[in-house]
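The structures come next, written out as structure tokens.
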Structure 1
Amino acid sequence: MGLFGFGKRRSPIEQQLIDLYGQMLTMKFGSSAEARKAAEEWVDQAKAQAEAEGTVDLANAAESYLAKAQTDPAMRAKLEAKRADGVTDADIRWWWNLHDLERRMMALDDDNSKVAFIIHKTREQGLTVEQAAAELRRSMPIYGDPADTRRTTGDDRPLPYELKDRVNRWLQTKMPDPDRFRRQLAQATTYNALVRAELRAGKV
């Protein structure tokens, strides 16, 4: 049961996620109590979304996803688009075999980081929302539906979430030489464009 969740019965995965994100958010909030409260709110939001979509803790989700793509033309098209970005069966199994709430919490964390970035750039540095969004795309990987071309096209499009673990591991290889990595980013239109170039080169 969470500190602010009196009367709520938490499943083990919910409690694990509250503990994990409560710790992660403490640096942002400066207060462990406020961080834990935010983590509980995120878990409640993720759970409400999952329940509404009927996806809470589906068993063998990766295999179900791959099997459905064989018979559902829309699913097949989405999978083919992801494969064009380098997504492998191993990536699919990593992402889709995570608990549904864990996937949703990662997405919420990403969304909140993007909002915080935009707010900081507009309020503290005086950028317009459009300027801040452009800087955001040069500063961090943006995940989502690679078919979404409402804001970006080509290599700047959102990366499939299935690549998130592989990209994170690739980033660890860049840590010993951050100056070189910054130069690489400066030459790319966006962070996503650099990732896609590295994917095509077999470096991610």
Structure 2
Amino acid sequence: MSQAADSIQYQLERIIALGYPHIADMSANAFRALAQPLLTALELETTTEEVLLVPTAELVSPDSLISRTVIGTHVGFTTMLPRDIESFTPNSYMPPEGPFYILIGPHIGTEYVNREPDVARKLMEVDGREPLSLEEGLALATQYPEWLTQNGFNMLASRSADGRIPSIWISQNSPRLASVWPMSKHSWIGNAYCIARRGVSLLS
């Protein structure tokens, strides 16, 4: 098994343990089977970068996921209503096809702390990086909640009709899903990114 496949297998079992199959209304084995084509394709992946497993919104609803993030004994939460979370849609990007895909080189965007989201996005483009979406940011916070102790992060690849951008940070010692406005900036919130997205068709 390649390093990437081994990491994704571990992440898959983690979200199964956190109840993702229940959210998807299927058995754990059926959930695993959906990821098998991706795992098979990853056997030939030679990247040494960190990789992150992302289930699509069609498989698991994002409004159900923040409560599956945990820092110590503190469970993630949000004060936004489900319909508000659903209002965040892809902004100038299309995720790879399939129930699962991966991010290569995910990062919480420490170098883009205290930058307005629109400014940070332009800087990412210059740096050859891609901003994360709501689903991707939730996946990152679920697998690596300890990263939030460095800084929270915005998910610039998703935006609501009124211009708000989803964001995750620590509040009351727990991960909190909230939102920020395009011109806001905070010394404790970065702007998360990855190097690339890969689905089965791009890995085969």
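What follows draws every value from the coordinates through simple rules; no lab data is involved. Predicted model, so just to flag it, every value in this text is computed and none were measured. Cβ atoms are built from the backbone, for glycine too; each structure is taken alone.
For the read-out relative contact order in percent (Cα under 8 Å, 6 or more apart), a value of 28 was computed from one structure; give its label from 1, 2. This value belongs to structure 2. Each of structures 1, 2 was scored by distance in nm of label points 7 Å out along Cα→Cβ at positions 79 and 95; the highest score is held by 2.
Calculating distance in nm of label points 7 Å out along Cα→Cβ at positions 71 and 87 for structures 1, 2 picks out 2 as the one with the greatest value. Hey, Cα extents along the principal axes in Å, for residues 103-150 alone derived from one of 1, 2 reads 28, 21, 17; which structure? Checking each candidate, the match is 2.
For mean count of other Cβ atoms within 10 Å over residues 127-134, the calculated result is 14.4, so let me know which of 1, 2 that is. Going label by label, the one that fits is 1. Looking across 1, 2, the calculation of semi-axes √(5λ) of the Cα gyration tensor in Å that yields 25, 20, 16 traces back to 2. To which of 1, 2 does the computed value -21500 (helix-only ellipticity at 222 nm (-39500 (n - 2.57) for each DSSP H run of 4 or more, over all residues; to 500)) belong? Attributed to the structure labelled 1.
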